[in-house]
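Once you scroll down, you'll see the structures, which are given as structure tokens.
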Structure P
Amino acid sequence: MKDLESLSASQAIKALSKREIKATDLLLSCLDRIGQRENHVKAWTSLGKENALTRAKELDKGVFKGILHGLPIGVKDLYDTYDLPTSYGSPIYANHYPVTDAVSIALIRQAGGIILGKTVTTELASFKSGPTTNPHNSGHTPGGSSSGSAAAVADFMVPLATGSQTAGSMIRPASYCGVVGFKPSLGKVSIAGVKSLSVSLDTLGCFGRTVEDVGLGVAAMSGDHRLAKIEALHNKPRIAICKTSNWSLAHQETATAMAVARHAAERIAKSTVVDLKLPKSCDGITQVQTRIMLSEMSRSFLFERTHYPKKLSLILSKQLTDGAAISYEQYAKDLLFAGNAKSSIYALFNDEVDLLIAPSTTGEAPDLKKGTGDPVFCREWTLLGLPCININVASGPNGLPVGVQLIAGPGKDHFLLSAARAFVHALPDPTLRDQA
């Protein structure tokens, strides 16, 4: 079998389970691709070639280990790994080796996954860009903060990679790089052993090239192996389009993407796809998310700010200063707002709708010099703790991918995967249907 690096995670797992390919051959194909492209994409902070090859050889000799048996995986450099340096994207933690794995990484290894290396994260998962470029056009950003993971999957360096989202750090890079990004429900995957930015918002997930891929990834990371088997929809879902109150920021390519999404949704919906506005209790939700994030950041990184202020970028330093200026009274009010908004949204999903479709980004990936892009269309869904998945549906004026996000009710991760696969099958372009 040629071009093993081009296999999706799910295709590779099936071939590995049937012993049609070897884990060592798949790993070497990925390493060859990295060798060819890393100077252009700059997706990796470190590679564990020796350990990965040793692990692959062991798996080739032994019995089938688990749902990720023999699969090379990239790990965002925000997750602790005992055998690879973990810098959290900051010079403060250069040459830092944790003594244990993050819980989710331990579960990936237990499921047979091979940790190939660590992928670039922005500085402490904030907005300061790293070196990674968009694999479709090196003059454009891959997004952030999960820059390296999204780029590595998009460029066929690795079939699966982990990420995290506090504002829009998975959905946005997935859209910019044209891959499937799955942010599960808040708390679905343990954040133990991952550098925390905002305890109320941090959510872990993964990137793949298909819906089935990310189901496998989050199944392993969470220990909920039901997600590895995506079922057909039992009933047609009630679907609504939610452009959000920030729709005025959307570029033409995002409007096109939403029109394509509506057409596909009509083919799988129980009834007419309607336009939906969030309840009044959600007015100002993006601003609330921003304040909660900044306030919690100022405490999460108090050690770094106190002891290593000169090793922090100006961008991050300003965020921490802004966060520290938010009073605890305001923070408490914002948490109360978030709780009320969640109650309203949960009722909406119970009574009116099963699936929402919203923009993933304002448009295609911006110029690299302009930063990692705006997470404005992701903020509310992250605050609400809802499972979201990015699907590529269109392209922008520079030919770069543009996605939309499908959003389900709290804890409806399994349903979301089923709905996403049905949605992908309903897309008009056969190439886009490969994302199923």
Structure Q
Amino acid sequence: MLRFNPRAFVLAVVVGAVGVLTSCVPRATDGVTLRGSFWSTPAIEQEIARKFEATHPGVKLDLMFTGGRYAEKLQSMLVAANEPDLMMVTTAFYYDWAARGVLADLTDLVGELDAEGAFYPGPRDAFRYQGKYFAVPALFDGMVSIANLDALAAAGLSLPDESFTWAQLEAWGPKLSRLRGDGGALTDYACALPPPQYFITAYGVRCFDDPAYPQRVTVESPLAVEAIEYWRRMHAQGWAVARGTVLDQGESEMFRDGRTAFMFWGRAVTTILLQAPALNWDVAPVPAGPDGRVVPYFATAVGISRRSKHPELAREYLRFYVSETANESFVSGHRGLPLRRTAAGERLLASMTRPASVHRYMETLEPGVGQSLAQVPGTMELEAIIQRRFEQALAAPDVPAAEIVAGLAADLRAWLQKNQERGLL
């Protein structure tokens, strides 16, 4: 016969009550919404966010995709003190926001991640600002020459190798340009040249003595004059698509639709090109300029607002964002490359098969390969200055190229002095 034990009964009641109460106590993250702003492929970002939510019950990721004028829209939100917790940034405005104190200092987090699985030198160096990090590297790859193989074959040409030059591209122009050259060419134009701020770098022109610590303008050179003259010839002859047409119709879309034989960009455009299953394409090295080959890179990172109410949770999301789980989404979605030197990262790199020469994107991961216009605050203004001078080169063909370069040098000196006086350089 079972006997009633008062002490055991009381203990059971207490334990049960504690269990019930504990289950009712909300977690610190219950009902928390992290806001994030991104402009990369929405489907991939949403997939990563859902994976994070699955491992963090009670947390919701509210992602914003602004499309064009991303930096301007984020700037308006910053002024209104309504910016998201997480913000994707590019090197065009990252340094400005770091200097202004917009972004939280993540030097310790980047250091921890680097110790767990070292970042490749390229992305690690791109986001180091005055010895610190205010964002975690997320996407990084080098510019390549993206080629329409059928258009090349029809012209009796083949995919270029390391000997490819800008001069060679110009010589191929009439063979690949149906509108102004060979009427039997498969494409309307030989190419869409890169935007001016990337083209001037890829041609080998150095605007400053040191992109990270500029002290002197070095753009006024015979090489810069050659770059302007090349830009003019390619557009005047009709081998290159007019910039206005590119901006209106999209260089990736024009290449996808078989209108250009070459375009120059990174891995991010792959998803657009795969929309045309019949398109036969591959990638080759960026053409070399008169002084050798220089490879511009495309870099993005994700930072945390200094005013975020959930900084620790945001840091946890950044850890997840560069994890193997998130990298699988980027790689399978043809959007990014693993940026850390880990066994898992190496497996993901080996799994990439589109396009056939996909390894070309990876060159800038290693040190000393990738090059940028500048790595300082004011880079967006610097890019606008260069764009205006290249627009002048086409709008005023009678103005000597040397005069345009001299004007560019004067603009850059004024930019340099202004930013030095502000204490930004």
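No value in this document is a laboratory result; all are computed from the given coordinates. Quick caveat: nothing in here was measured; it's all calculated off a predicted structure. Cβ atoms are built from the backbone, for glycine too; each structure is taken alone.
Of structures P, Q, the largest value of FRET efficiency 1/(1 + (r/R0)^6) of positions 105 and 233 (r between Cβ atoms, R0 = 35 Å, to 0.05) belongs to P.
Assuming 0.95 is FRET efficiency 1/(1 + (r/R0)^6) of positions 65 and 337 (r between Cβ atoms, R0 = 35 Å, to 0.05) as calculated from a single structure, say which of P, Q it is. Going label by label, the one that fits is Q.
Ranked by relative contact order in percent (Cα under 8 Å, 6 or more apart), structures P, Q are topped by Q, which has the highest value. Have a look at P, Q and say which one yields 4.4 for distance in nm of label points 7 Å out along Cα→Cβ at positions 361 and 417, as calculated. Comparing all candidates, it corresponds to Q. Calculated for structures P, Q, mean count of other Cβ atoms within 10 Å over residues 193-200 is largest in Q.
Computing Kirkwood radius over Cα pairs in Å across structures P, Q gives 21.3 for structure P.
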